[in-house]
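Engineer: Quick heads-up: structures coming right below.
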Structure I
Amino acid sequence: MDDKFATYTLINDTTIKVIYNFPEWTIKINEIANDSIFPTYLYLDKKLKL
């Protein structure tokens, strides 16, 4: 059994792809919330200065 919640893969300098190991759970939470609390892609805002 894989205990990791998710695997993150860097697609390019501004995009990360997320693969959830419990997709039934994350899909249901997103449906209940009517939102994408657990997105498939995360994007960096290049305008943001760190």
Structure II
Amino acid sequence: MFKIDGTNFKIDRRKSRVKLRVAKDGSAKIDADIYGDKIQYDAITEDEDSP
């Protein structure tokens, strides 16, 4: 479950992935593919002014 300030974003753990890797310069990099529920996304963003 992924929550920010009590909001559940309904992330699909079967489709999503997160991978930590080390770049050539030694810094840490995070690769992420996040898939969620479209209905939940629409409900969360309906009050936003963004397109």
Structure III
Amino acid sequence: MGMSGSLLLTAWMEEAQGLGATADDPPRQEPFGDVAWLLGDPEGNRLLPLALP
């Protein structure tokens, strides 16, 4: 059995933050899955990690 969407998203966020990304919004559950906006690079581009159920 795999990780739940929220646990997987949290692990991805921790890894991305370790590489220098910053959390733009806290993780949240949407009807289509778990999401959290990150600022992913020095130019301020945003990244949306998505964990589907």
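Please treat every number below as a calculation from the coordinates, not as lab data. Just so we're clear, the structure is a prediction, and the values are computed from it rather than from any experiment.
Engineer: Have a look at I, II, III and say which one yields -4000 for helix-only ellipticity at 222 nm (-39500 (n - 2.57) for each DSSP H run of 4 or more, over all residues; to 500), as calculated. Before the final figure, lay out each step's value.
Structural biologist: Numbers: I: -6500; II: -4000; III: -8500.
It traces back to II.
Engineer: Could you figure out which one of I, II, III the value 0.98 for Rg/Rh (Cα atoms, Kirkwood Rh) was computed from?
Structural biologist: Values: I: 1.05; II: 1.11; III: 0.98.
It was calculated from structure III.
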